[in-house]
Structure P
């Protein structure tokens with residue numbers, strides 16, 4: 001139980017203060033133990049940080065899947081666009097989301113590769129889940145026939161470009177970017193269907 005308590009306290013401190021600013025002594029004080037007791041569970045600050053970050057990614061993934069499950073009754077566009085205000089709320093309410101987002105953009109220089117080893121599988125997994133969601137939408141007639149993998153990557157790219165405002169900007173700038181970018185994305189993926197229909201059928205030649 002102590003290891004879990006240390007991990008939860010570390011998650012909060014790393015999310016608030018960053019890797020360099022977080023103190024093992026402050027983490028130990030919050031748990032109610034002496035600093036050397038941390039080393040009974042983690043080899044050092046780097047080890048504790050990477051465990052906390054891995055836990056943060058797992059939490060965000062779980063919460064994201066829960067979001068899509070809990071909003072399954074919404075139309076596809078509303079469900080996808082709703083990810084943006086939902087994630088802003090997650091960022092403001094949960095240390096896991098704050099730590100994940102901040103470290104994805106600002107990994108500690110000495111731990112860049114280790115952090116990217118967590119970031120890239122997370123993004124790839126989200127793209128695969130979104131791809132499956134779009135494929136189901138096509139089967140159910142909620143979306144025209146489009147290249148779903150391309151659409152999933154485009155969505156994640158939009159999410160990446162807009163959510164950076166949570167760190168650099170403000171809630172109003174975040175909403176402004178969303179409202180400007182969303183129609184472009186949504187109409188754009190439907191345009192993929194129009195492009196596919198212009199492909200000359202097999203056996204025919206273009207003039």
Structure Q
């Protein structure tokens with residue numbers, strides 16, 4: 001399967017940024033144009049991966065290099081599906097490929113003084129994102145959000161993370177109680193759609 005912006009080229013571009021940057025803010029700013037380019041790629045997600053799952057959003061690994069320095073994921077959101085409030089613990093970018101979603105960002109206001117495994121969160125902002133929009137995540141200030149597909153149509157998002165997010169231990173947060181639990185959100189496909 002060939003695409004106009006090959007993953008080999010994307011990998012070269014991302015590695016050129018990672019070679020000279022360790023600051024998450026700079027990384028997401030400089031990788032953003034690469035995701036913009038990827039979002040304009042027709043048929044990026046093969047037809048067999050476009051149907052939503054019945055019980056939750058689908059998470060398909062598109063590409064990752066052997067050293068897992070980053071990963072590219074397609075999420076397929078059925079009508080009414082949502083991701084619980086969660087963190088990432090690594091830099092990441094999220095681009096809307098098709099459809100629209102609502103993203104609610106949270107900030108911690110306990111300054112790390114809350115009891116272990118308990119955090120006080122407040123909503124920082126809620127925005128509607130549509131095709132072509134790109135948001136970002138990175139710790140510590142911009143890492144916690146929830147995402148929902150409130151429309152009647154399927155939505156697809158393309159994510160680039162600074163690790164294989166399908167293996168990375170993270171947390172699901174409960175904003176009402178301040179509690180959190182460990183989670184690893186595994187991919188719904190066994191191997192990357194585009195091999196390195």
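Any read-out appearing in this document is the output of simple, stated calculations on the displayed coordinates, not a laboratory observation. Please read all numbers here as calculations on a predicted model, not as lab measurements. Cβ atoms are built from the backbone, for glycine too; each structure is taken alone.
Given a value of 27 for relative contact order in percent (Cα under 8 Å, 6 or more apart), calculated from one of P, Q, which structure does it belong to? Of the options listed, only Q reproduces it. Could you figure out which one of P, Q the value 19.5 for mean count of other Cβ atoms within 10 Å over residues 75-82 was computed from? Traced to structure Q. Determine which structure produced the value 3.8 for distance in nm of label points 7 Å out along Cα→Cβ at positions 35 and 67, calculated from the coordinates; the candidates are P, Q. Only structure P yields this read-out.
Here distance in nm of label points 7 Å out along Cα→Cβ at positions 51 and 83 has been calculated and equals 2.4, so which of P, Q was it run on? Value 2.4 for distance in nm of label points 7 Å out along Cα→Cβ at positions 51 and 83 corresponds to Q out of P, Q. A value of 36, 12, 10 was derived for semi-axes √(5λ) of the Cα gyration tensor in Å, for residues 11-90 alone; which structure in P, Q was it taken from? Label of the originating structure: P.
Which one of P, Q has helix-only ellipticity at 222 nm (-39500 (n - 2.57) for each DSSP H run of 4 or more, over all residues; to 500), as calculated from the coordinates, equal to -4500? The read-out was computed on structure Q. When mean projected area of the Cα convex hull in nm² is calculated for each of structures P, Q, structure P gives the greatest result.
Among candidates P, Q, the computation of distance in nm of label points 7 Å out along Cα→Cβ at positions 99 and 147 that gave 1.0 used structure Q.
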